[in-house]
Structure 1
Amino acid sequence: MIQYTAQYLKILSGYMGRLVEWPEVVTEGRTLEECREQLRDALREMVLAYEDLGRDIPPGNALMEALAVESPHVRQTA
């Protein structure tokens with residue numbers, strides 16, 4: 001089993017989701033849960049496509065860490 005790291009961004013139409021280790025796997029949903037479901041489906045489809053093409057599936061298991069920075073030029077979003 002390979003674990004991938006999902007990143008979700010709030011956008012005007014809802015949420016955009018992508019995989020950190022596999023940036024080509026990206027999708028959108030009106031709600032966060034819908035986006036999660038779409039991202040899981042997109043990942044399954046991408047795995048199948050890569051297997052059909054004989055391409056290597058990117059390794060997962062990225063180590064993520066939040067880094068804070070204080071700056072008047074950095075705007076925080078909700």
Structure 2
Amino acid sequence: MEVKILGTGCPKCKKLFEAAESAVRESGVKADLVKIEKIDEIITYGVAVTPGLVIAGEVKSAGKIPDVKQIAAWLKEAEAKG
């Protein structure tokens with residue numbers, strides 16, 4: 001599964017990446033973390049405010065940093081959907 005962090009490299013984007021890394025470890029879900037930093041690519045997800053989090057092609061958050069437990073829950077949910 002692919003987990004994308006949408007952001008231009010700001011401190012919040014880096015914190016979200018770290019939270020997503022922790023959530024992947026905590027959940028035990030196999031996932032590849034990818035940073036998307038180009039504005040035109042970020043916009044294709046409909047995200048106007050960064051950081052954004054996309055799990056298995058679905059935008060889960062934008063403009064905030066969800067906590068590790070919430071990200072882990074989303075990962076498990078996406079894994080269950082297959």
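Comparing relative contact order in percent (Cα under 8 Å, 6 or more apart) across 1, 2, which is largest? Spell out each step's value before the answer.
Working: 1: 25; 2: 40.
Answer by largest value of relative contact order in percent (Cα under 8 Å, 6 or more apart): 2.
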- Task: Identify which of structures 1, 2 gives the largest calculated value of Kirkwood radius over Cα pairs in Å.
- Result: 1
- Source structure (of 1, 2) for helix-only ellipticity at 222 nm (-39500 (n - 2.57) for each DSSP H run of 4 or more, over all residues; to 500), computed value -10000: 1
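Laboratory data are not the source of any read-out in this text; all were calculated from the coordinates shown. Since the structure is predicted, the reported quantities are computational estimates derived from the model, not experimental observations.
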